[in-house]
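Once you scroll down, you'll see the structures, which are given as structure tokens.
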Structure 1
Amino acid sequence: MTRSMTGFGRCETSVNGREITVEIKSVNHRYFEFNCKTSRGYAFLEEKLKSYVNQRVARGKIDMYVSVTEGDTTASSITVNHQLAKSYLDAMRELGSTYSLPDDIRISTLARYSDIFTLHKESQDEEQVWLDVVTAVDTALDSFISMREAEGERMKQDVLSRADTILDIVSKIEERSPQTVAEYENRLKERITELLQGADFDEQRVLTEVAIFADKVSVAEETVRLRSHFEQLNAILDGDGAVGRKIDFIIQEMNREANTIGSKVQDSQLAHMVVDIKAEIEKIREQIQNIE
């Protein structure tokens, strides 16, 4: 299924006494880029999360936030850095003595300096933490991918609609192109007749010139290849996995054929049709920049 590279997913849950929040969002990127922020003490999750997400997401700039709050059952203790606390206390008293300030230092005063205190938590079972976090990650990822797929389907329909428009124009070019040869032959005969003032002229020479012109302006090969590219485009869009790069290559080939047709046509109607084709191809190119 075609997916957009833009998406968002979120999950808040409680697992084994842990409050877990996961947010994931993404924007366009040529490759897979993953950035993750976790709660303090849970950095060990980041590489695992990168590998885990990459199994389900192929392209895009991914930002993930994971918050883990331990429940009251987690054993913990606090120690005081007495040397640092004494240094703070001595510094405050020195300020009071120097500037004749009242000594109103309280415990609450020192408590403002968080670096005096160190929180010690019981050693965690990292594997169990990972299993708990993955429960929330899966839910957030499902929502995230669902959004990317919904947006991708809308983009796919837009691309197919533009493809149909281009193929309609190609049909008109294929219909108009032989007419330009016949019109050239008529103009050539009219000019020769005018120049020779009614005298006979070499019909075979005219046919030769017309054949050369027809070969020069023929776009049959290009229109056949262009149709083939659109068949490939349809097949790719109906496929699975990341298709954005493949489509980008096909679009380049389409543009090349359109440029070749444009260089061959010598008719204003056909020239305008080619411009319309190139405009639609460019719109498709812009659209697929957001396809995974």
Structure 2
Amino acid sequence: MTEVAALSGQQQGGQGAPMGRLREFWYYFSVNRGAVLGLVVFILLVVLALFAPLIAPHDPDLQDKAAFLAPPVWQQGGSWTYILGTDAVGRDMLSRLLYGARFSLLIGLVVVVLSLFGGVTLGLLAGYFRGWVDVVIMRVMDLILAFPSLLLALVLVTILGPGLFNAMLAIALVLQPHFARLTRAAVMGEKNREYVVAAKVAGAGNLRLMLSTILPNCMAPLIVQATLSFSNAILEAAALGFLGLGAQPPTPEWGTMLANAREFIQRAWWVVTLPGLAILITVLAINLMGDGLRDALDPKLKRS
């Protein structure tokens, strides 16, 4: 209680306010042990993805004809040459998993940026102008939400054609309504507050009011939603890859790796289990981070 009071006191210190808010955020975030664990795992994944060319023992597409479905090093017949074994065409599993982290994190980043930009833009317009603009935008968002997300993404990728870029566009469109609805609700709550009215009286135009005055005060729920959408994007991209509509072989994307390993599930467990574990760990870590961000950014959930 005393630490929280001290943090609150720091926020009233003028120049120390930003640092005080940062410390308060970290305090509430660090209380959630799962969120801290998720953050550590996520940072580790980012480091492994960035330095995959230096860490990976082999080229992810290099095939060794003498090592088809070689088992991991701890299993009988395994060797230190291929620590996590090889796939059906002799490619190193460890190298492909490391490079796969780059694709999965890139997918999550691109999808979140696209859906955040589109959703926030539409939500701002709907919440600020209301009237027929609000009705048209929200009905379109409701129409998108009426379909199961994966099914709609499948339809869109089928229309656009299989491929990683088209899969990212489809997933971004599917996730966009969540940002639009959140932004609209936040803008409606902020629009009639005193500081917005004062800025309007001072002569601020609609664009400045939306982007400079209202939007910065709506970011907390959007940050949490962006974190959760990051994990959803990775999952849906893996699902599309598994169905053959996402990243195409020989791209070392985790969903595509699972699709190529289906027929070997009983004969070589590692070619299916390892990409599945990579997806599980990544999504779990990001969801734990999102949980901690929600606790730290939502005043109603802050513990006293």
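We did not get these values from a lab; they are worked out from the coordinates using the rules stated. Source: prediction; values computed, not measured. Cβ atoms are built from the backbone, for glycine too; each structure is taken alone.
Of structures 1, 2, which gives 1.6 when distance in nm of label points 7 Å out along Cα→Cβ at positions 127 and 223 is computed from the coordinates? Could you put the intermediate results ahead of the total?
Numbers: 1: 6.7; 2: 1.6.
Value 1.6 for distance in nm of label points 7 Å out along Cα→Cβ at positions 127 and 223 corresponds to 2 out of 1, 2.
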**Message:** If distance in nm of label points 7 Å out along Cα→Cβ at positions 87 and 271 computes to 8.1, which of 1, 2 did it come from?
**Reply:** 1
**Asked** When you work out FRET efficiency 1/(1 + (r/R0)^6) of positions 47 and 119 (r between Cβ atoms, R0 = 30 Å, to 0.05) for each of the structures 1, 2, which one comes out largest?
**Response** 1
**Request:** Assign the value 3.4, calculated as distance in nm of label points 7 Å out along Cα→Cβ at positions 159 and 263, to the correct structure from 1, 2.
**Result:** 2
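Looking at structures 1, 2, which one was Rg and Dmax of the Cα atoms in Å calculated from, given that it came out as 23.1, 77? Spell out each step's value before the answer.
Numbers: 1: 35.6, 125; 2: 23.1, 77.
Answer for the origin of the read-out: 2.
Given that FRET efficiency 1/(1 + (r/R0)^6) of positions 71 and 175 (r between Cβ atoms, R0 = 35 Å, to 0.05), derived from a single structure, equals 0.35, which label among 1, 2 identifies that structure? Can you show the working numbers first?
Details: 1: 0.00; 2: 0.35.
Label of the source structure: 2.
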**Prompt:** For structures 1, 2, which has the highest computed value of mean count of other Cβ atoms within 10 Å over residues 231-238?
**Reply:** 2
